[in-house]
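Please treat every number below as a calculation from the coordinates, not as lab data. The structure presented is a predicted model; accordingly, all values stated were derived computationally and were not measured. Cβ atoms are built from the backbone, for glycine too; each structure is taken alone.
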Structure I
Amino acid sequence: MILAFDTSSAACTAALFDGTGECIARKDEMIGRGHSERLVPMLDELLEGRKADRILVGVGPGSFTGIRVGVAAAHGLAIGWDAELNGMSSLALLAASSGSSGKIAVAVSGGHGELFIQQFENGRATSDLVNLPPAEAAATTDASAVVGTGAKALVDARGWGEARECWPSAAHALQVAEDLRGLSPKPIYARAPDARPRQAA
């Protein structure tokens, strides 16, 4: 079985797939903050005592805290179950969750008024991941449909397109291209964290 989950956004989402790739259990909750309190109980409810052979964990970009919570939990489960562990692009998961089979841009708020932007088509990335202010990000994508927490900001900056509200759902994890769900299981922040270690005197 494959367990997939993502905590990079205000959503806490997890899904369990059988050996044929069919989703046999899923949970999607909008919790805002508090992934560290909700994730483990959610996984317990989802698994009902079952174990997975492979774990896919969303590695971002997105919420620094949420990503760290998810990755830490995934490493703990992988050790306990002796399971294969892979990272999964949270932006690719969001694109897969949108229901669009064509060209789509994902725009996620990245702090300091900037956006994480990447374009996808049929589950595959067709552009590099960038972190830019909306005015600059507007020039990096030509997809009409834009999803994510930064979608409206991007569409407003471009002056055209359709901003759609959408959240990642782990039930769509296996629709993500293999290269984007075979990543190293460590956070992708796409920019430096705000908090930095104090420099030695």
Structure II
Amino acid sequence: MPRRVPPPAPRAADPPVSNARLAMIILIAAESMLFSGLIGTYLVFRLSAKDWPPADLPRLPLALTGANSLVLLASVVPMTRALRALGRGDRQALTRALEWTVALGATFLAVQGLEWVRLVHHGLTLGSGTYGAIFYVLIGCHGVHVLAAVVWLTVSTLLARAGRLTAERRAPLEMCAIYWYFVCALWVILFPLVYLA
């Protein structure tokens, strides 16, 4: 009697959301909760204070930080170009766009660092009361996230130069881009809240 061959098992469908995207969604949700707590803390102190900022502390450098904000937000353009270049398979354009994104992110961090040095020199420190403490914690936490993103972008740039990022292997750069867009969008909230309010 002939053997009956079972039909091939159906191929498992791809999940609607990849594991990498799911991990990034979880990370962004966790980061959003962290910053929601920090912003809430800032607002509680800000709204309960008689004078904000205190008269005896230096004012934040609005013009410099405004220009620096434009630098950070401008970095979204080469990041988007990098994703498009990856889709086209244009390694040279991909690498160049990532280098620009890294340069703009690093410039933002350098200017922030110089701003902090000047503020500390003029008397605004972590120990100079609630105003100084919440400023450095909130803006510093964002700075740490930008630094992590710049490191990630630098690694992505090295991978792009080596030809290890392709249209088929695009998940690492896509996740990096999502994170970069997140830190840029977060600054759109933090800058007016802290510097303009």
Structure III
Amino acid sequence: MCYIRAYLRASTDGQDASRAKEQLKAFAAERSLQIVSWYEENESGAKLARPVLFRLLADAHDGDILLVEQVDRLSRLTQGDWEKLKAELQAKHIRVVALDLPTSWLMAAKADEFTGRMFEAINSMLLDMLAAVARKDYDDRRRRQAQGQAKAKAEGRYRGRVEDVARNAGIASMLKSGQSWSAIQAATGCSRATIAKIAKRQARAA
């Protein structure tokens, strides 16, 4: 028996990784599929090191389905990192189903061996293509952002991102009280990178 595991990702602390949850629920309900587990995290899709995604992979059984809203929720990775992630998926024969990739929808349906292998091959090719497009979009946005910041700095208008002082003070307090990073993430919705930054700040001040 295969299980459907839904993965939700947002790239910043200010975004809500559960935004697409209703769409995934509707997709599953229309096909009489049951989502057995939800995995939500706030991390960049350009990073391979995503704790929640790798917890999903560790939990998954052979042949399970990884359900995402869009391919870029799973990957904005470089080619090398995408190949590493694909190897992890293939090791457990995990099938990726993305709402923005209609050919992948058939991966969640029963099919004979020939049809299944054909669509698996087609889906793999299209996944590679969309992952490459997602990475290009990421690189293009980063380049435009850097150009905008350089222009703003030259004109004396750039001030950088405003720190959420109240939230970060709360994170610092939770770190001091010995709470785990996972508990802090669950309570504040922040990324592990933010916790690491505050932990380093505390260490320097100690």
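Hey, Cα extents along the principal axes in Å derived from one of I, II, III reads 96, 39, 21; which structure? Value 96, 39, 21 for Cα extents along the principal axes in Å corresponds to II out of I, II, III. Out of I, II, III, which one gives 3.4 for distance in nm of label points 7 Å out along Cα→Cβ at positions 151 and 167 as computed from the coordinates? That value comes from structure II.
From which structure (I, II, III) was distance in nm of label points 7 Å out along Cα→Cβ at positions 71 and 87 calculated, if the value obtained is 3.0? Here the read-out was taken from II. -25000 is what came out when helix-only ellipticity at 222 nm (-39500 (n - 2.57) for each DSSP H run of 4 or more, over all residues; to 500) was calculated for one structure; which of I, II, III is it? Label of the originating structure: II.
Sorting I, II, III by relative contact order in percent (Cα under 8 Å, 6 or more apart) from high to low puts II first, with the largest value.
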